[in-house]
Structure 1
Amino acid sequence: MGTSLPTPSLHTDRLRLRAFEPADADALFALHSDAHVLRYWDSPPWNDRGRAERFIAVCREMAVQGTGTRLAVDRASDGAFLGWCTVAQWDPVHRSASLGYCYSEAAWGHGYATEAAGALLGWAFDTLDINRVQAEADTRNGASARVLEKLGFVREGTLREDCVVDGVVSDSWVFGLLRREWSPSSETPAGS
């Protein structure tokens, strides 16, 4: 794309979103090697710790190439690594991007995914002049669909049999959020 993107540091009431560091590799590998966490993912769990280093290297490449940002999400109270969220595939011509995230099971059910994504979306709408953000979720993953709906995403359709992971075929829902529909909630302030 050309122009590099600054990797933001974002803060909410309960969370810190920051650039990935090499020291995150162990926590990242633990997250992505957990078959239960990745049961609705579009690829199998990792079995090679080197994948974590490559993931972190790709985070840096995204920023340098200007295609998006992927941030580690820590709990502010104790610094625990909870997972990550990303705005990727930024297309400045079409003013579009995609949202993605992955969290450890210990982080589920606390509103952290919604809070972190809200902060990152606020930054993206303010910084990147995005008009549309797209997200996808496995149709079996009701929790992820609820996160997206809480953020204002609209379920637009179904991608039939778009993923095959270890022989299991699954469908995905496509969600879209338009700039004019975005309203940052009071629980996700995206200050720095």
Structure 2
Amino acid sequence: MIICGALAAIAVNNSDLPAVLLSMGLLIPSIILMTTNIFTTNAANLYSNSLNLSNSFNMDRKKMIIILLVIAALGTLTRPYEIGAFFTFLELLGNVIPPLAGIIIADYFIINKGKYDSLNNAKFQKWNILAFATWLISLVLSFAIPFGLPALTSLISSIIIFPILTIILKKSKKQGGVNYEKI
């Protein structure tokens, strides 16, 4: 498939496969290619985001994928003529997950210095307000900062913000501040 696409692109001096097919007068194959390309890409995006969000929010994956499919369907039905709305939705999904990875990276490498207690000795919290606050701040920053890649911005900001909030919480605890671990 790649070789056929490369040869066709070289022959017509264009790497856009639907445009190559259209230049050869192949309208139906061009439409089939675009449709399957969009469908497979977006199906994979919805699946991977539902998997990530269901793991993050401890929800059944089937319920999360139904929620995402309903949102996508409502967006398609209410604005079928505006493809930009669909891309905005996909962009939102692409920016939701990176801060979660950044929080995990910061927690493991910066806060715990690359070592966790064994699972037998570990004490788990049901809700970590600092992680949630970091996620929200990083998500807002991914849309507020007008340059760079939003997903990378949210990843890097969460790696920076989470340790800072953790340090502030530890200082607040030493001074008799609010105990956020019970929230």
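Bear in mind these aren't lab numbers, they're just calculated from the coordinates by the rules spelled out. Keep in mind it's a predicted model, so treat the numbers as computed, not measured. Cβ atoms are built from the backbone, for glycine too; each structure is taken alone.
A value of 22 was derived for relative contact order in percent (Cα under 8 Å, 6 or more apart); which structure in 1, 2 was it taken from? The correct label is 1.
Out of 1, 2, which one gives 1.00 for FRET efficiency 1/(1 + (r/R0)^6) of positions 19 and 35 (r between Cβ atoms, R0 = 30 Å, to 0.05) as computed from the coordinates? Label of the source structure: 2.
Given structures 1, 2, which gives the highest value for percent of Cα pairs over 17 Å apart, for residues 75-130 alone? Looking at the calculated values, the largest one is 2.
Out of 1, 2, choose the structure whose coordinates give helix-only ellipticity at 222 nm (-39500 (n - 2.57) for each DSSP H run of 4 or more, over all residues; to 500) equal to -8000 when calculated. Here the read-out was taken from 1.
Matching task: 19.9 is the computed value of Kirkwood radius over Cα pairs in Å. Pick the structure from 1, 2. Going label by label, the one that fits is 2.
Can you rank 1, 2 by distance in nm of label points 7 Å out along Cα→Cβ at positions 83 and 115 and just name the one with the largest value?
Going through 1, 2 one by one, distance in nm of label points 7 Å out along Cα→Cβ at positions 83 and 115 peaks for structure 2.
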